[in-house]
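Enquirer: In the part that follows, the structures are each spelled out as structure tokens.
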Structure P
Amino acid sequence: MGHALTGFMNTTDRLRFFFGPATRLDSDTPVVHAHDEFEQASEEDLSHFVVETDSAGHHYAVRRDDLDKQT
């Protein structure tokens, strides 16, 4: 086991030399996510659905228009 661990550590040291050290970001910094046109179109399409849950705990989507027709 010791030989395998030593070999693994030597390999990671060589890879670190080649690729550089791993970057470590501040975990308190919020992730900035920019929406592109595709994401905005997807959100628009999905906004027409409501997620319902039945008595067995299964989730399914219902169109808002169909939900309004039932009431």
Structure Q
Amino acid sequence: MKSSKIIYRFFDDREEKHYLSCTLDHHKLEELIEKFKKQSKDKVFAKEFISFLKKHDASAKEVEVRDFYF
């Protein structure tokens, strides 16, 4: 069975908004954030965090979200 992808919106420690696409559920993502923070001296930066996530979900990537009106 194919896993669903989820889009998460998050703000890194630079207070920049990012969107992340991955197959991990919210609980697993929170666990990985805590693990990442311990390795990174409590700072979370988007590019480094997404690279870290790829070890646990090869499909994880940052996505661009745009408004679409019709």
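Enquirer: Thinking of P, Q, which structure, once helix-only ellipticity at 222 nm (-39500 (n - 2.57) for each DSSP H run of 4 or more, over all residues; to 500) is computed, gives back -15000?
Expert: Of the options listed, only P reproduces it.
Enquirer: Further question: Comparing P, Q, where is relative contact order in percent (Cα under 8 Å, 6 or more apart) highest? Don't skip to the answer; put the middle values down first.
Expert: On the way: P: 16; Q: 33.
The structure with the largest value is Q.
Enquirer: Follow-up question, since we're still on this one. Work out the source of 2.1 here, i.e. which of P, Q gives that when distance in nm of label points 7 Å out along Cα→Cβ at positions 10 and 58 is computed. List each step's numbers first, then the result.
Expert: Numbers: P: 5.7; Q: 2.1.
It must be structure Q, since only it matches.
Enquirer: May I pose another question? Quick check for you: by distance in nm of label points 7 Å out along Cα→Cβ at positions 18 and 34, which of P, Q is greatest? Please list the in-between numbers first.
Expert: On the way: P: 3.2; Q: 2.1.
Result for distance in nm of label points 7 Å out along Cα→Cβ at positions 18 and 34 over P, Q: largest is P.
Enquirer: Let me ask another. Which one of P, Q has mean projected area of the Cα convex hull in nm², as calculated from the coordinates, equal to 5.8? Numbers along the way, then the final one.
Expert: Working: P: 11.6; Q: 5.8.
Derived from the structure labelled Q.
Readers should treat all values here as calculations from the given coordinates under stated rules, not as data from a laboratory. Remember, it's a predicted structure, so these values are computed and weren't measured experimentally. Cβ atoms are built from the backbone, for glycine too; each structure is taken alone.
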